[in-house]
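Each in structure tokens, the structures are laid out below.
Bear in mind that the values in this text are calculations on the coordinates, not laboratory data. A quick note: this is a predicted structure, and the numbers were derived from the prediction, not measured.
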Structure 1
Amino acid sequence: MARKPKGRAIDGIFLLDKPAGMSSNKALQQIKHLYGAAKAGHTGALDPLATGLLPICLGEATKFSQYLLDSDKAYLTTARLGEKTDTADADGVVIETRPVPALLDKDQIETLLKTHFSGQIDQVPPIYSALKVQGQPLYKLARKGIEVEVKSRQVTIHSIRLLAIREQELDLEVFCSKGTYIRSIVQDLGELLGCGAHVSRLRRTHVGGYNAAQMLDFDQLHANIQALPESTSECIQNYLDGLLLPPWSAIESLPLCELTEEQSIALRQGKRLANLGLATDAVWRVFAEPNGQFLGLAETDANGCLKGKRLIRTDTSE
């Protein structure tokens, strides 16, 4: 007999403004506990130093977390010049110091950004990262003093802007593909400037179609709960549930397909649906008429036949 999961079967996506100093997993566990959710997962870890947008998927929304992992991201970062650290950020140990140029030239820096950090680039991930080599995260190998070859990989920088220059700091805005390490960009820029650099501040502002204006931090969340007209568990639960975005919001860029009730039942039963007039070899967000219930993801084959790809639990199919 299958073990009944502990917690509520609550489905949706919470957009957390992760605080500095907290791991993404700890942030995930706090939101999972707050909602009393049976299942939860985040959509791409932020370093403990980093703050900002961390979408947390609850329940059936976890089935679509990969789409957010694969999505483009945007960051605001501050590069501290003159100091190179072993982790390429302020959480690491300073391993080298060099003088910063007396006059940082805006045009020179923007030329470097355009020449070396725009479009498709080859990037070597930091040795202190969660990227796995032979099944082990690089940071664990680094902590043990084990040297491994870290191969470069191709990432895409859609845009990179210089926002401000101070005596020993640069502020940058980066819009990039999945797998891009902002720490590597800052460290490589520091080498090009001849003084070294590391990330002193990092904030994620966009993940896929989500943006910073939609997120809440823990302080705001608890303050809003305290301000509720009633402090009953039902009132708090209703407030929290009202903050969740629907599971399909993670895949809103995919085309929409609406099915009749009869077709929806057939799809959930594992049948292929023909003669729908859909484009071939595509992935679809599927909704059931007439109530607009979200069913999950389906895909069409070379003949345009629709079959389930990632369907969610529904009241009628449990």
Structure 2
Amino acid sequence: MRRLLTTAAAATAAALALTACGTTEPAADATAEPNTAQAVTLTDASGKKVELGRPAKKVVGTEWHEVELLISLGVDPVGVADVKGYKTWDTAVPLKNEPKDIGTRGEPSMDTIASLEPDLIVASTDLPPAAVKQLREVAPVVEVRSADAADPIGQMTENLDLLAKATGTTERAEEIKKEFDTKLADGRKALAEAGLDGAELAFADGYDISNQVSIRPFTSGSLIGAVNDKLGLKNAWTVEGDKDYGLGSTDVEGLTKLSDDVRFAYIGNDGDKSSTPFTDALAKDKVWTSLPFVKKGNVHRLPDGIWMFGGPGSMGAYVDALVAELTK
């Protein structure tokens, strides 16, 4: 499903082999990158075997989750879907280069991708099979499952490891995982010390389209919901989330089912005014303003630019922001 109200994550599937390449760097050259001559064989999320002559360097990403992981691993993608959107919604792990915009996440431009002559195309399993078939004609494709409500953090970590193997950055991946584990432990400790261990939290995002407000609860099956669980917080939502992203659906009336003592948190974006109904469209809504947690001031807007479906970088920024907000 799409992640901004219209979201339907982009994705792709896998395989095509590059011919093995050697390195012309002298063995004694300390500046040579490690493992550049080593062939890579891996199995992607679709179960397909992908073979690369060497770790990929020129990589295209068709979905922001995967793009963020690549950047975190130190790989600057040469092509990214909806560059402007990424720069708006994911400033926690910003682009370090100026990649070519390859189109939308749901419908990337095959011609643009082909012009970049990538070593590898990384895409989500949400991309239509027809698009995947076309991408395979351009370059090897690694298909990544962007989310799994059965194990959100585990899926994120699995994706990180998969892309690290494809790009020869496994050591960096291990560092990232350790840093994230430390972030979770420190955040949980800080909340416990503030007397918030087991506190109820309802995280959501919302959209105001044509004066109609929609609210999406992030259940425990969402990535953010799973992070909240690790922080020792209790997910206040009772609605059912989808099998991939753990997202539910409700309206303002549905918020009356939340307890009086719940803490409500959300992320909007001033670059997309439709995404900030809690401070705009609902400011004078009688149902919203009468909610006990609203009256108590237990509504917390977290900083823009933390991508709610990202990787350890975004989730680490989320932990910092949430802990700071709840303990101030």
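Observations, loosely collected:
- At a computed -6500 (helix-only ellipticity at 222 nm (-39500 (n - 2.57) for each DSSP H run of 4 or more, over all residues; to 500)), which of 1, 2: 1
- If Cα extents along the principal axes in Å is computed and equals 68, 43, 32, the structure in 1, 2: 2
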